[in-house]
Each structure stands twice: as structure tokens, then as C-alpha cells.
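The structures considered in this document are given below.
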Structure P
Amino acid sequence: MKKDNQKINLVRDMLIMIGDNPERNGLKDTPQRVVKMWSEVFRGYNKKNKPVVTTFENNSDGIMYDQMIVDSGYFFSYCEHHMVPFFGKYYFAYIPDKKIIGLSKVARMVDYFSARLQIQERLVKDVVDELEKILQPKGIALVIQARHLCKEMRGVIKYNGEMTTSDLRGAFRKNESIRMEFMNYIRN
């Protein structure tokens, strides 16, 4: 309880620092709401929240799958430089060797690593490192396209610009036709 009170007082101090009154009607419960929100959006710091990724042996049901498996989805994260959101879309692909996973696990892993203060480049690397370690695929790739509010709402103030980062390994790096097939999925 003492730790929660420290966090609530910190938010109250932040409200005072920006020139507002934490006692006014609209802000009275804001410190508690912010502390609760922080535990939700920064859940990636708690190792207990790391997804358990169950793998399945490729060919366990009589089908040896050696083609590209592609997944995409949306994510939200926070810039470690200004503590404002960046968000966008990810495109993930892998070519299995001996193991496969359910694609919901990719989304869960992206969400877990997104729930921290960070830079987009680290997000891509962390997700690929973790999934490559688990899957040991023939190839793995992740492309993230994101809008950064630190660029849109302050500083240069350029609306709707996207930053793209990628990490291509194994067959995706070595084989141009595989890489182009993946990039064509992204363009569509």
C-alpha cells in the first residue's frame, strides 16, 4: 500500500509541476487512474506476464510444413525518450523447421515486448530474438511500421509519418525470392 501511495503522490506532483491543481474536480481521481493505467500498459516489465509459447513438432500430424507462415497485427508501445505512445502494425513470418506455433503466440509476444518504454528498433530485435530461440526456424522476419507521437505532437510536428524497422534472418536474409514473397504480403 505504501508503494501505491508513493506512485499516487508522484502523479500528483507531476500534475502540480505542469501547472495544474490535483484537487480540482476533474483531477481528483486522476493519480489513482494513472497508476492503474501504468500497471496495464507497462505489463512487459513483469516477467510473470511473459507469454508461454507452446511449440508443436512439425510433421506430428503427418504434414511437414516448410512454407512461409505469415501473421500481422497492431501494437501499442511507449517511446523511452519522451514517454509518449508509438503504435502501428507488425508483419511477422517464419519458415518452420522442426517446430511450429500457433499464431496467437506471435501477437502475445509482440504485445509483451511492446508493453515497456523502448525504441522501435529494440522492439523488433527482442521479438525476433525470443521467437527465433523458441522456434529455431529456417528463417524468421519481422517488419514494424509505426507512428510516433513524439514526432507528431511535439518537436518537428509531422503528422502521420511512419517509421519502418525490420529484422530478417536465415532464409529471409539469404534468399531474395523468399524475402520478396514476404515483402509482397506486406504491400497487399
Structure Q
Amino acid sequence: MEVLDEPRIQRHRLTVEQYHRMGEAGVFAPDARVELIDGEVIDMAPMGSRHYGAVTRLDHLLTAAIGPRAIVNGQMPLCLGSMSEPEPDLCVLRPRDDFYASALPTAADALLVIEVSDSTLAYDVRVKSRLYARHGVPVCWVFDLQAPMLRVFAEPRDGDYARVEEIVSPGLMPIPGLDGVAVDLSGVL
């Protein structure tokens, strides 16, 4: 039997600018849940009630704990260079007077990104957390609803996070970049 070489597939990667133009041109259905990761348009998994409940609870807890010291942004674009625009479940951003109306937030604006995983854990841990690390997002929390546990990724270095912690029963957690601000996560999982 002949051994075949691995096929060479040439992919056309999109820039964030091309991705936006495609959206403006109506290429994506109005209700499409997609994000741009390393130049590829990725379908986002449908959100079930457990996922929805965890995101909503986190949004409520973070907003109450943080107040006006930062902006809690739910499922909105985070521009990471010219080839990626993920939509984390939640993002804690540095405050800006225009609330990011003049330009989308970038990694430099993010204090914390949060992904909630019901069926996407491998993708959130292996792809998205590394994407955030490569772009210098200081901390990424991944809530694993199946385990259940909170995975904390911190100290971005060389395209990955140098410190990873698994917390089975998260309680009071400090909010990165906001001295003296913490949120009680004991009811989320």
C-alpha cells in the first residue's frame, strides 16, 4: 500500500478588518454566533440553560463587586491583534469614558477574561486561553461546569500561562488589577 504524504491544505485566513467587512455585508446570518480566532471564523456552541445561568450569575456578581471601577462586558468582541476577535463570555475591562464606542477593547484593556464551559472545555483551555496568553491578557478564568471547577490561568509568558490553578470550590476571589476588590464565586458552580 502506498503511503501518502499529509495533504497540504492552503487556508485563507481573514483579518479582523475583513471579518468586519463580511459582517457589514451580511455574509453572516443576523443570529449567527461566530468569532474570529487566528484568522478563522469559528462557530460558537449554542448556549444551554446551565451556561446561560452561570454567565448571568457571574455578570451580576462582578458588576456588584466592581461598581464603577471597571466595565463588565458580556459576550462582546475583544480585538486581539489583526487576526483574532474572540467573544469571551465575560470580560472585565479598564474603564473608559466612551465605554469603548470609539474602538473595540484590546488585550491591553482587559483585566480578566472569563469563559464558561459546558461542552467546550478542550477548546477553551487549549485554544482560547492560549490566545489570551499570547496577547498578554493577565488572567483568564475558565469555569468548567462538568467537573465542576474553576481553572485560573495567570502570568502570560511565551504564548501560554505560567501559572494554572484548579479550584474545586471557589470562594472569594480577587479581581485582577483592582486592589481590594473581590467577588464571592461560591454559588456559581
Structure R
Amino acid sequence: MDLIIIAAKLAGGDEHNIEPGFKKLAELKDRVVTLGENPNQIAELFRTGSLDMGGLYAPAFFPKQIRDPNYGLSATFGMKEGFYTDLMQSVMPKNRPGDTDLAYAFINHSLDPLVQGKMAEDIYNGPVNAKAIISAEARKSPYILTPEQIAEKAIMHDNAFLATVHDQWIRRYTEIFSS
């Protein structure tokens, strides 16, 4: 979905005016090496020098490879255009088993500024708490999002709208890249 929206923006559209994006993807499809859905496959293409540049959905998919210098991976969230992000959510189903107070305590704990900072540092999960405490060392990492970066440059999708067009877009995307 992100790639389709990015293509639309490159061609003068946006997520509500998507036709320019599909035209741009059709124009660029012959320049695509692979549309990898397997993080290990993409990491191996980088490691072997078969891929010089690629869009990775999230650093959290590559924790082992990011820490291994043989892969030569890097990242940036500093693009002037911004970057797409989805905030993580904690939900409690209505008919769940167990202790409701315990579930609320767990959610509150997971949203604590220190816990949010550790999640960002350890599993490359962008913090949803704007007061997350991220160490000075972690702030140097290209893989760790800070609350400031999210506030300044993050682009959030209209997920309710995207849910209504998801199937149609994926069908069209698949048709473009399979022809």
C-alpha cells in the first residue's frame, strides 16, 4: 500500500487520487529487481551485492542483519518528504478471558516512557508515547525512531479509507507486476 501511495505522490497524486500512482508503477515495473516479501531474501541480496538500494518496510524485520556489518544495511528516516509509519496499538478484545485489571496494567506498563524507549532500542519499534526515553547512543542509530522524528516527519495513513480500497489496489498492483 505504501509503495502505491508513494508512486502516486511522485506522479502528482496521493492516497485519495491514486491513478497517477498506478501509471507510475506500470512505467517503472521493468526497473524492479524483485518485490521481496521475505526479509531474509532481501537482506541476502544486500549482503551479496546484488542489490544496492531497496525499500525495507521496517527495521524490526532485520534485527540480526542490521547488527551484522557483512550485510552493509543502513537506513534513514530523514527524507525531506517524510516517511510513512503505522503506530502500534494495544487492544483488548471484548470477550477475552482473564483479569481485566491485569490487562490494563500490562497496557499501561507497555506505554511507560522507559518501556517505550527500550522497545524502540531493542526491537526497533517506533514509540507511540511522545515522552519515550531513548538513550543518547540509540538516538545515533539510523534504525531507531525517536518521538521527535515521528512528530516532525511521520506521515500517517487514513487507515479507515485504505481498508475500503485495499483489495482493489492489491489486485491492480498484482496485475501490473505480473504482466
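No value in this document is a laboratory result; all are computed from the given coordinates. Every value quoted in this text rests on a predicted model; they were computed, and no experiment measured them. Cβ atoms are built from the backbone, for glycine too; each structure is taken alone.
Given a value of 2.1 for distance in nm of label points 7 Å out along Cα→Cβ at positions 32 and 80, calculated from one of P, Q, R, which structure does it belong to?
Q
Name the one structure among P, Q, R that Cα extents along the principal axes in Å of 61, 45, 35 was derived from.
Matching structure: Q.
Compute distance in nm of label points 7 Å out along Cα→Cβ at positions 144 and 160 for each of P, Q, R and report the one that scores greatest.
Max of distance in nm of label points 7 Å out along Cα→Cβ at positions 144 and 160: R.
Using helix-only ellipticity at 222 nm (-39500 (n - 2.57) for each DSSP H run of 4 or more, over all residues; to 500) as the calculated read-out, with -12000 as its value, let me know the right label among P, Q, R.
It traces back to P.
Could you figure out which one of P, Q, R the value 28 for percent of Cα pairs over 17 Å apart, for residues 72-119 alone was computed from?
Computing percent of Cα pairs over 17 Å apart, for residues 72-119 alone on every structure in P, Q, R gives 28 only for Q.
Comparing distance in nm of label points 7 Å out along Cα→Cβ at positions 48 and 64 across P, Q, R, which is largest?
P
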